[in-house]
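Just below sit the structures, each encoded as C-alpha cells.
FYI, it's all coordinate maths here, none of it is from the lab. Keep in mind the model is a prediction, meaning the values are calculated, not measured. Cβ atoms are built from the backbone, for glycine too; each structure is taken alone.
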Structure P
Amino acid sequence: MKWIKRFFILFLLILALGGGYFWGRATIVCPFCQPTDADFSTFWEAWHKLKEEYVNPEKLDHQKMVWGAARGMAESIEDPYTVFFDPEETGIFLQDVAGEFEGVGMEIGIRNDQLQIIAPLEGTPAAKAGLRPGDKIMQIDNELTIDITIEKAVALIRGPKGTEVVLTIMRENWDSTKDFAIKRELIKVPSLKWEIKDNNIAYIKLYHFSENVDSDFQNAGLEILETKADRIVLDLRSNPGGYLQMAVYIAGWFLKGGQTVVIENYGEEKDLYEAKGNTWFSNYPLVVLINEGTASASEILAAALKDNRGIQLIGKTSFGKGSVQTLERLRDGSSLKITVADWLTPKGEHITNIGLEPDIEVELTEEDYDQGKDPQLDKALEIIKDMY
C-alpha cells in the first residue's frame, strides 16, 4: 500500500508541476514577442559588447540605443517614407500636420537619393527667400546632406524663431551653388485662399491638405456659390499634400457621387475611395494648375479630376509621391510612420517617381519670378474663359 500512496503523491506532484507549466504557458501575455523568423542574438551580442567594452560606458543612454536600433530597422527598408520618430520627433511631426511650427516653412523630400525642396509654403521665410520646388539642398549650415535622412534634415532646419539657418542650394541651370541665409519664424500654414478673377472665374489656391482644410474649403465653397462665378481655376502648385481623407472630401465637391477618387493598392487587395458629398462644383468648367511641388494628396486630387472629368492640367510635371503612410504611436511616445500602400489613379496608373504630366506645359522662368509674372496662371485663365 505504501508504494501506491507514494506513487499517488508523485503523480499529484507531477500533475501540479506540469499543470502549472501548461497553465503558465496558457496565461503568459506577450503582445510583442521576439519573432521566430529572425536571429536576434547578433543584436543582443552587439548590445552587451557595447556595454562591456565602450570606452565611456557612463555615456551610454540605453533608451537612445533602443531608439537608434528602431530607426536603423526602419531605414534598412530603404523607403524614404517609412520612418521611426523618437518622442521629440513625433511631436514635431504632429505639429507639421497640425499646420503650426517654428522653422522656415517648406516641405522637403528625397528624390533620386538627393534631398530637395518639394514646396516652400506660401508667405513663409522659405518662400520669401526665393526657394523653389525642385531646389536641391546640398548643405545645411555647412553640414553635407549626402545620405542624410529627412528626419535629420528637418531637425537641422528647424529651430527657435529669430534664429538663422543657412541652406546651400543647387538649382537646375545654375553653374554653382548659392547660400540662402533664412531667419526662422513661427509658421502658420494656411489651408487656402480664393478670389474672383475677371468677374466670373473663381480662383482657389490650396496650400496644404491640413486637418482643418475641409471646414475651410466648405466655407470658401459656400461663399463662391453666392458670387457670379461660373467656372473655377484650382491651383495645386507647391501643395505638398497632407491627409488623404481631405483630398477625398474636396474631390466630392467636383465629382459625381460614386466616382473613384483614388485606389489604395495593398498588393493582392485594393481599396477604392469614392467621391461623396455635395457635388456642387461638378458641372463647373475647371482647369487645374500643377508644378514640381504638387505632391501626394494634391496629386491624388489632380489625378481624380483628370481621369473622371478630363480636366486639363497646366504647368509642370508633379513630384510623383504615390504611396500612403500611416502613423503608428508606440507605448513610450515614439512612433513609426509606415508606408502601408501604393496609391493608383482612378485609371489604375502608378505615379511614384513619375508624377502627373501636364496637358499644357508652361515654364516659370527666373525672369518671371523676379518680375512677379505668372504665365502658368495666365494660361489657365485664358483656357477657362473659352470653356462652356
Structure Q
Amino acid sequence: MITKIDVSNYRTCLKTSFSPHPHLSVLIGPNGSGKTNLLHAIALLKQLASESRLVHGAREVPTVTSRIAVHFVAPTGSGRFVADVKTFTDENNKDVIVGSRQRWFLDGITKPRKPIDLPLFAGRYAHFDSHQELLFADDFVYRFRAPARSRPPIPKQAWSIIQSVATFLSQIQYYGASQFTNPTACAVSFEIEKGERFQRRQRMTGHATFLADLYEQYKRPKNTRYREFTELVGPKGLRLIDAIAFKEIPTSSINYSVQAGGQIGEQKRSKMLVVPQLTVGKQTLSPNQLSEGTFRTLTLIFYLTTQASTLLLLEEPEVCVHHGLLASILEIIKSHTRDKQVMLSSHSELVLDHVEPENVFGVSFRPDTGTQVTSIAKSLSRPALQALREYLQTEGNLGEYWRSGGLDQ
C-alpha cells in the first residue's frame, strides 16, 4: 500500500506531496491545478516496474529529470523507493522513460546514506540463489553489467520487500478522461492467428486491445471474473446490454518469400476472423454502434472486474455518463477498494455525494509553489470537521457543500 507520494519537477508538480487514503482518494480542484499531472507521475511507476529493458543511451534526448518518491507499507516491511527519472514527451503527449536512478530506503534494513541501488523491475525479473545473492534471469537488462557474484549482496528480507512493492506497482491501472470515449473507432471485427497470442497482442492497440481482451475472457471456461462482469452490465445489473457473443469464422492466408536461387517459398497461416456481437433488446449491435457512455462504462467495469490490479488511477469517471449510471459505477468502484487502492480525479459534485470527507483531497496551483494537495478532513479544525459531519447527516451532502464553496474555503 502507498502511504505517501512526493513528486518533484514533473510538469506542474514542482514539489508536490500527497498522502492518499488507504482505499479511496478523490482529487478535486479547478482545471489546470495539476490533478492529471499527479496521476501521470504515479503512472510512471508502472513503466519502471514493468520495463525489462531500461533504455539507457536511447536516441531520444530527455527533456526533464523528475523525482518520484513512494513511501510504502508492504507485508514484510516498510520504507521508501526513490526514482530520479529522465523522460521525453512523445507526439501523443506520453512520457517515455529514457534513463533513471532508483534507490531503496528500507526501514530497519538500510542506513539513511547507504540505500540499495536496484531498478524496480528487478523485483519481477530476478531471484535469489542458494547463497542469497541476487541473480538476473535476463542479465543484459541490468544497467551495470558486472557479474552477479561481484554485486553487493542484498539481505533476503530486503529482497522480499522489493519483490512485493515491484509486483504492486507493476499492476497499476490507468484510465484517462478521454480513453474509450469514441466507440466509432472500434472495428467491427478483428483477426487472430492460431498459436500466436503474444504476437497478436503486440500488433493491437487501443480499442482493438479491449475487444481482444474481452474475447479472451469470453473463451475461458468457468471464468468467475468474466461472469461477474456480465452480471454487472447485464439485465440483472446496470442493463447496459443483454448479451455478448463472438462469431468465429476460420480463414487462412498464404505468405510468399523469394529464396536463394530464385526459389519461391510459401507458408500457409491459419487464422480466425472474430466478430463481436452485443445484444441490446431485440437488436444485435457492433461495439462501434454503442453510445459513448455505454462503451466507456463497459470498458471500465470490464477491466475493473477481470484484471488483477493493486492501484487504480482514474480520470473523471463522470465523462459521458448520466447521473444515475454514475452513481452505480461509483458503488462498483467502492466495492473494489477492499483489495486495491483507488485514486480518481473529478469535477462532479455527485462523486462527492458517495464518499466521506476523509476521501477528498483538494488540488490547487500557484506559480511559485506548483501543484499542492490538501486533505479536506485534515485541513479542517476539529470543530469545523464536526460541523461538516453534522451538516452531512442532517441537511445536505458533500457535493452541495462543495458547490456552496465550503470545500474551497
Taking distance in nm of label points 7 Å out along Cα→Cβ at positions 33 and 65 for each of P, Q, the highest value is that of structure Q
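Which structure, out of P, Q, was FRET efficiency 1/(1 + (r/R0)^6) of positions 97 and 313 (r between Cβ atoms, R0 = 30 Å, to 0.05) calculated from, if the result is 0.70?
Clearly, the read-out refers to P.
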Consider the structures P, Q: one of them gives 1.12 for Cα Rg over 2.2 N^0.38 Å as calculated from the coordinates. Say which. Q
Calculated from one of P, Q, helix-only ellipticity at 222 nm (-39500 (n - 2.57) for each DSSP H run of 4 or more, over all residues; to 500) reads -8500, and the structure in question is Q
Say we calculate relative contact order in percent (Cα under 8 Å, 6 or more apart) for every structure; which of P, Q gives the highest result? Q
